[in-house]
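Got some structures for you, see below.
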Structure P
Amino acid sequence: MTDKHQGKWLHVSEGRPFGYPYLIQFENGIIKHSLLKEISENLVIPESEEDKFNENVSSIIKLETIGPNRIRIFRKGIKHTVIDNKESKTEDAIFEHDYVKLLPTKSFLSESRIQLMKYNLNWNNEKLIIEFNKILDKPYIQEMNKRLNREGMKILLEKLDETLIVSILNDNERGLIMPINLVDDKKMVLYGFPTEPYEVTANLIE
């Protein structure tokens, strides 16, 4: 692989399969996988290397460059289809997986300062208030979660090497995770969305 493929790449495909988010790295003709399944400590997300998921670069069908820091890998697989809730059929298929390269976050703010701020995110008419370390569920849901010993939904600021990450967790399981390109006292620029626009600016809520 070329120098532009060096570094860590976060899986950001639309409709990501249930399971842990993961990273890939290209190394000597191998695509190495690591899972993000542990709770972060001091913001840092531990990486769990998974040798069983490693693959040879030669085994993939194609690798396309989608943008300056986004690639798409085409892999062979098997598609399972259920017919009339009874029969099922399997057929060969090609699956597309998108990845974004993790880049150092640009910011003059401390991580503790960022966690005290609120930002308004609007992506494809889906709105989200980014407010860190606060349970997002409605009060009655929080009561149910307490009885079920569940953590509920919250947004965390996390970190992978030099990249700050906005993670949405539900009962300590990561759903959408968005790397931060830039953050200051006016805005937060996030990237790695599953469909266009791939990068969005969230504005500070005064």
Structure Q
Amino acid sequence: MLIILLLTLAILISYPVIGVKMIMAYRKKEKRRLKKLAILLTVLILLPGFFFRVLPGSDLLWAPYDHYQDRAFYQELTGLEFNDEGIFFEHDSERSFNGDGYSISIYKLDQKTANYFKSPPAAFFKKHPHLGIRTDWQIQHWKRTPIDTSEQQFLDFAHSSLPTLDFELQDLLNEKGNYYAYRYYMSTPSNRDEYVNNIDFYIICPKRKLLIDINHNI
């Protein structure tokens, strides 16, 4: 993200530089150079819009990359490569500069994928999800619901009210036939007991054909 911001800054700085060069080329009647500079300026104006997806049609160009990224993420998460069927519910809080905030996305699963999770292989429970880049976090691989009462602190930290839906996260975790997993980071201040302050929490509901993805950082 930092690299993209630096590149965007460099592009913005280049605008007046190219503009001056275009004026000079116009005054000297260097038509060929003026044309090249105009093309370069146009490309540099459109480039940030493409990267930040505000340029009309940019989402279509990004679609193959998004498709690949989704399959890779789900493979790491569950051991199965698949694409979801779109968003069922989504909420994102404002994020601070260091990324602190809360987000929950509920994705729809197709029938084939939902059927797979009705009886997943043993590796699903032993190897997934992976830690990925969160090497200093801890992990709980997939488990069957209902959730263990000893894990309530993780649910409490990941919990969010879902006022527009006819169920809550606690309902899904008490409902048989579902699965949950989470990656988490425990803070251990010197003057108090350790507590959860970062979590990625996941729930799969094969019968409802839903996958829940929660991230909470403080």
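Rule-based calculations on the coordinates, nothing more; no lab input. In this text the structure is predicted, and so the values were computed from the model without any measurement. Cβ atoms are built from the backbone, for glycine too; each structure is taken alone.
Summary table below
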read-out	value
Structure (P, Q) behind the derived value -14000 of helix-only ellipticity at 222 nm (-39500 (n - 2.57) for each DSSP H run of 4 or more, over all residues; to 500)	Q
Ranking P, Q by distance in nm of label points 7 Å out along Cα→Cβ at positions 79 and 95, the structure that comes out highest	Q
Distance in nm of label points 7 Å out along Cα→Cβ at positions 31 and 47 - highest-scoring structure of P, Q	Q
Origin of the derived value 14.0 (mean count of other Cβ atoms within 10 Å over residues 71-78; candidates P, Q)	P
Among P, Q, which structure scores highest (criterion: mean projected area of the Cα convex hull in nm²)	Q
